[in-house]
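Peer 1: For reference, the structures are reproduced in the following blocks.
Readers should treat all values here as calculations from the given coordinates under stated rules, not as data from a laboratory. Given the structure is predicted, the values throughout are model-derived calculations rather than measurements. Cβ atoms are built from the backbone, for glycine too; each structure is taken alone.
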Structure 1
Amino acid sequence: MEAKAIAKYQRVSPRKTRLVAKNVQGLPVEDAMNLLRFTPNKTAGVLYAVVKSALANASQLGGVDVDAMVVKEVVVNEGPSWKRFMPRAQGRATKIHKRTSHITVILAEGQD
């Protein structure tokens, strides 16, 4: 059995989120949540919420052992960017891209 949770339009950079997501993939859910809880990144907090949501989705399925779940896959796709401008010297302006992410977490029952 698999459980899935998706968080769209999260205001975190996909590149930075993938760095944290790589550490969580393949871990048991309890270890992954402990790792995310004590990682001092904004992306870790967002990933923690998505893993928690996927675990809640798994508990709603019938006949699933929630304690034996493993983080099967974490997919971080790029969402739309917010385009802003910052004033610079001599009347110029530079672009700022505030990037967003679509995060998908898939949990599966692990093999003991």
Structure 2
Amino acid sequence: MTVKECYEVMKGDYDDVLSRLRTDERIKKFLLKVLSDTSFATLCNAIEAKDVEEAFRAAHTLKGVCKNMSITGLAYSASNLTEALRGKQAFGDDVDALFKKVKKDYALTMACIQML
């Protein structure tokens, strides 16, 4: 799988990341670093523990990592979850569905990056 194909499958913006990082080798280098990012694991633990504040921080961090790498599909779902958690003291009814979407997009993204 090429870097461009990876971005197509994971619903990313290849042209945007290429305009900033300039080469596929550099994009691949930073994409591989995304595999070791712990924000998704932190998000999962916070959701399980019903820790709204930590879940917000983790979702926000995941969103930022994805935006920096133009992984727009996962960035969008993480952003939706972030906004649902922003300023809340408890999980709303929408959090489960939003978290499921993040999990689905995360799995797709990680699978694509691992195929590089």
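Peer 1: To which of 1, 2 does the computed value 31 (relative contact order in percent (Cα under 8 Å, 6 or more apart)) belong?
Peer 2: Details: 1: 42; 2: 31.
So the calculation was done on 2.
Peer 1: Something else: helix-only ellipticity at 222 nm (-39500 (n - 2.57) for each DSSP H run of 4 or more, over all residues; to 500) was computed and gave -11000; which structure, 1, 2, did it come from? Don't jump to the answer; show the numbers that get you there.
Peer 2: Numbers: 1: -11000; 2: -24000.
That value comes from structure 1.
Peer 1: Can you say which of 1, 2 returns 15, 48, 26, 11, 1 when P(r) over Cα pairs in 10 Å bins from 0, in percent is computed?
Peer 2: Values: 1: 15, 41, 24, 11, 6, 3, 0; 2: 15, 48, 26, 11, 1.
Answer by label: 2.
Peer 1: Between 1, 2, which one scores greatest on mean count of other Cβ atoms within 10 Å over residues 17-24? Intermediate values should be presented prior to the final figure.
Peer 2: Numbers: 1: 18.4; 2: 14.5.
When mean count of other Cβ atoms within 10 Å over residues 17-24 is computed for each of 1, 2, structure 1 gives the biggest number.
Peer 1: Here's something else I'd like to know. So FRET efficiency 1/(1 + (r/R0)^6) of positions 25 and 97 (r between Cβ atoms, R0 = 41 Å, to 0.05), computed for just one structure, reads 0.95; which one of 1, 2 is that? Walk me through the numbers on the way to the answer.
Peer 2: Values: 1: 0.95; 2: 0.60.
Structure 1 accounts for this read-out.
Peer 1: Related question: Suppose you compute mean count of other Cβ atoms within 10 Å over residues 57-64 for every structure in 1, 2: which one lands on 21.9?
Peer 2: Working: 1: 12.0; 2: 21.9.
Structure of origin is 2.
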